[in-house]
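Listed after this line are the structures, all set down as structure tokens.
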Structure 1
Amino acid sequence: MRRTALLAAVTALVAGALVWPAARQAQAAPATFVHPGVTVSRGQLDLARTQVQAGAQPWKGAFDQMLASKYADLNRTPAPRATVECGSYSNPNYGCTDEREDAIAAYTDALAWYITRDSRYAQKSIALMDAWSAVIKDHTNSNAPLQTGWAGSSWVKAAEIVKYTYTGTWANSGRFATMLRDVYLPEVINGSNSNGNWELTMMEAAVGISVFLEDRTSYDKAMAKFRTRTAAYVYLASDGAVPKTVPSQNLDTTAKIVAYWQGQSTFVTGLTQETCRDFTHTGYGISSISHIAETSRIQGQDLYGTDVGERLRQALGFQSKYQLGTAVPSWLCGGTLNLGLGPVTEVGYNALHNRLGIAMTNTQALTLQNRPAGSNNLFVAWETLTHGDNAG
């Protein structure tokens, strides 16, 4: 019996050893989180700092643009609220703009601190984060999930840089973490069955918050939702006659899918679920895909060479072509597109073109035309500075 038990134990251990690498590979969360590690890495921050100090372009121009913006104002007064109420298109707007812009300002100050080493910027970033963590308790009304995603994405990028690079004191960093855990994460982690840009933005915030909190369970949950939503947001011809769907949406007929894709019934590679709505919302979705993919890369799982990267590449190329002025065919959105993609191409272009060497003619032309990329005043900011020609 003892020999049998021993053999069984050895067999179990061997089996476990054989299975473990595959199981480990399937997990999205790293065993040890990398910091700063949300959208921008320490290596990328170092390169940006070196290039700005050398006066090199496009980094110096991007930095000057950032420093001249309202978000870098050291006299900025934060405007926190206990309850931020945001209706559709931020109507009503009770603290929505204040929260988003204070969060972008905190991130702007964190970047300014890293590049200049002027501690006033780190302290200002901390002051903004502290003001909100002392007050906010909830987000309400119909746009609450999206608002939480937008603000949460910027807060956590600021916090990652300050906590892991500033040598001064951030006495209330624990309170800030509690704010993220109790106020922000519950609002975004379960996703949304609304338009795709909602859930992608929500997952961007959830992934970033999970990195800051070192919460592997939430990270894995958010990454799984992200991959499902990305596949349902950008169409590839290999998907079949109709796009993939998010199971919980119950889009179980072609008619329902066409309606969800803004009435578009001809599906071509690179088309997104919101292309026929407008390019602005499409840009939100593309941006969050690139931000999450970049965070995943920093954390040790590179998605750019996978289905995620291919969908990002094709979405960028398709939208960029028409943003640059290509005539719109009659089969696409009835022959009319509402343009305005926004400053959203730098991260994906840098990863796919500069790092992987993929030719991206239209995306490259649009990226260079729009430099330096500024902020969309929601959750995207200064990506020529952080990711322009920066494969670190």
Structure 2
Amino acid sequence: MRTLRTILLPILVSVAVMMAALKLEARTPDFTALDSVMRRAVADSVFPGASIAVLYRGKTVYHKAFGRLTYNQASAPVDTTTIYDAASLTKAVVTTSIAMQLVERDSLDLRAPVAKYLPGFACNGKERVTIEQLMRHTSGLRAHAFYAKTCRTPGEVFHAIEQDSLLCKPGSQTEYSDLNFILLGRIVEQITGQSLYANFHARFAAPLGMNSMLFNPPPALQPRIAPTAPDAAWPLATPRPLVNDQNAALLGGAAGHAGLFTTTGDLEKMVRMLMNGGELNGKRSIAASTVRRFLRKTEWPRAIGWDMVTTGKSSAGTRFSPTSWGHLGYTGTSIWVDPEKDLAVILLSNRVWPTEENIKIRKFRPLLHDTVVECVEEIAK
């Protein structure tokens, strides 16, 4: 009898642990607090409206929209199919994802100098700036320039960046720069012989079924698109593309740093693919080793093409793990992923409507992410 008890006890304990784990996994987080935070944000004019998706343990556990397209109560309500100008999420979602594929297929060398692909860049101390330094924002290039004031064509923009001087020695410090990714978008086009959008559509949007993730959305989609800040300062006689960023507009609406329009539902697929090591629904887009290489935490404050959680103030709040990665968009968009918690939060909004001076989202983002973590961790208590 003692022998039988000895045999059965570990089995019974294992079964009990497994049943408890299954019961825990089956529980759905209570997002009442998150609902309140989102409604309060609309009421406090953080943004006119927003769409948010939360992924947890491989499932979408929250996907809702709040508010309207504008503050006018006659404007259409936002829903989860509303399309937003993703702004700088373009850097991470589009340009970095394409770079991942090009690197693993030996078409792009992260350690190579930029001048290998853009020979005109090899001047004014920029000869040794590498592709990886562009992607980590350690190139030494300035953060931003208003090229629409001085340039009239995309060629003039690229030439202006090539002729620019560095603010500091390459690799010595981090300076987040649109110029880095404007160049990277150009390099992608040089390597492949195709536009950035054609690359992204063929490599990711079409295979993953992201039908509302695109550049330069056609007029038929206008009713679904949340407006951004009115631009009365467009200096060119040519029609202005819809994208909020003036430099992206000057580059035809599709650039390495901005220009992407998308929904939370489509971004969800892209984020899930990356969280799953480059695979989604049996379709592999990127090798798992490549995803790890780009997203691993190093001594730099940024991963390759993505941001990392930093100590102190972070838009991801205080409860995301140190290995978390993400990115922000100027128009009021963000992605934050915590691989340790198997958690992701995707937010799309048009906080810049009707004015870019509205910066309430800076305080809102940390609150949002702390609230999400609190909600999902409640089920573990």
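Between 1, 2, which one scores greatest on FRET efficiency 1/(1 + (r/R0)^6) of positions 121 and 249 (r between Cβ atoms, R0 = 25 Å, to 0.05)?
2
Kindly point out which one of 1, 2 the value -10000 was derived from, the read-out being helix-only ellipticity at 222 nm (-39500 (n - 2.57) for each DSSP H run of 4 or more, over all residues; to 500).
2
A value of 24 was computed for relative contact order in percent (Cα under 8 Å, 6 or more apart); which of 1, 2 is the source structure? It must be structure 2, since only it matches.
Starting from the value 0.85: which structure in 1, 2 was FRET efficiency 1/(1 + (r/R0)^6) of positions 97 and 345 (r between Cβ atoms, R0 = 25 Å, to 0.05) calculated from? Answer for the origin of the read-out: 2. Taking FRET efficiency 1/(1 + (r/R0)^6) of positions 33 and 193 (r between Cβ atoms, R0 = 30 Å, to 0.05) as the criterion, the highest value among 1, 2 goes to 1. Could you figure out which one of 1, 2 the value 31, 30, 22 for semi-axes √(5λ) of the Cα gyration tensor in Å was computed from? Of the options listed, only 1 reproduces it.
Computed from the coordinates by the stated procedures, all read-outs in this text should not be read as laboratory data. Note that the coordinates shown come from a computational prediction; the quantities given were computed from them, not determined experimentally. Cβ atoms are built from the backbone, for glycine too; each structure is taken alone.
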